[in-house]
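Presented below are the structures under discussion, each in the form of structure tokens.
What follows draws every value from the coordinates through simple rules; no lab data is involved. Remember, predicted model here, so these are calculated numbers, not experimental data. Cβ atoms are built from the backbone, for glycine too; each structure is taken alone.
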Structure I
């Protein structure tokens, strides 16, 4: 990732960071390492919270740090893999204390079959694979092979640039598929989720700003509320309604600290009739008001 990847929105506390291919790329994915990113962009680039417009995957090969994504902190150490998904709000820890390969690509590079497999495996809801890429593991080898493919492609001037970039993109996607099939907790492959539950999650992602009832999703999907609740308990350990509400709360938190618009406008964008109803919903589920959360989350 070069400095050209970054596009700042200076009206927000959290900067929107868009993907832009580095020099020599026409499009597609990129592989670098954390030390290179730090040299290119400078330490100041990694101090403020960011909202990425692309996927960024880290393999930690040395050092320790804490990385925050969507208000959850993750301790990172050697062998860990960390996937920051497009749209998530992240805060780097001490980037100079860690090093390892970095994969970057916009999510629209996935074909629909790959995107659906990621959803079935629950990858879009995961960030941290602790200890999944230790030396000798298939993930370690996969990251190393992708880096070697990138190096060899750059040293082959006879290749047509678009074909070269697509070859690297497919190599990066192959590594992501290996990662998606790996258990975050170790001890075997990831078990695919029930397809109906995957559809439910996809529908929540598409419709949470306009639909907050389980009955509404049951009608959309053609399954009963009882089925959605049963699948939510099996795959997420909670109710279908709680899954919907969690997604609304997450987006509310992102907007409250990412945007400077009035709370009443955020309430409207999230489908609430007025700010009072939004405040009641948010307070009941977080224990604080939207205004208090925004104030506490802004840097002083």
Structure II
């Protein structure tokens, strides 16, 4: 199946010589939620701005739904909705007038029923006659989403959509994003709340210093790169780790009453079963066993603080 977004060799170099984006190749599949993660200044917003036609690339090409973003600009823009980081609304307009005007900008026929349902889904209906300036920060963020969806785009870009939004509003937003995905909308988001990406995304892309470090299906990423920890809670304390267990990456804690094993599940030479067999041979009794896997946040931190040992070519 042809990807809905196909990015080939995109670069961005400023007149000062700063290379904001190194050559980037990336494909995004129709109907998926794709999370783009990276530290501040990594190039997330620059890449989204280029895809949406706000900034010009120095090299490369991008197609959306088979249309070139330069040659077929008008058709492409009708397919894209963008929720930027900054508030970009007229403070003196009402919510209703703002979304109706946004729809008309794309040449769409009036559809007040659709806009009404959109505002209800975003809990904005009771604020439809309020001026933007009278709304809270979270409500203004919702208006940005309503504007981005007013013309019924097939691709939605969310650039830090929940920045400054309280927990309740954030939860409502993600409920709507799931509904959009269910209806076939492709969602690309950047976020500093990594738990959102862990909860929402189908695939994760990590960008650092203008370069895509890794692109991977979320569960596969956590399986491949997630460090696992198994803790054996012992019946009797151990004074030290037995010599027969020295080949394993073990630690003692809780005054010798807990034996901790850290391993990477992707390494077939390691594993829980051989260790437990050895523990049994040594007559080390334990009353409980617990395991924990690294979170997406821990994986992300390890990726952006390591040299370029991973690349996106294995999973475009």
> For FRET efficiency 1/(1 + (r/R0)^6) of positions 41 and 129 (r between Cβ atoms, R0 = 25 Å, to 0.05), which of the structures I, II scores highest?
Replying inline: I
> Hey, Rg and Dmax of the Cα atoms in Å derived from one of I, II reads 20.2, 63; which structure?
Replying inline: I
> With relative contact order in percent (Cα under 8 Å, 6 or more apart) derived from the coordinates and found to be 19, which of I, II does the value describe?
Replying inline: II
> Among the shown structures I, II, from which was the value -14000 of helix-only ellipticity at 222 nm (-39500 (n - 2.57) for each DSSP H run of 4 or more, over all residues; to 500) calculated?
Replying inline: I
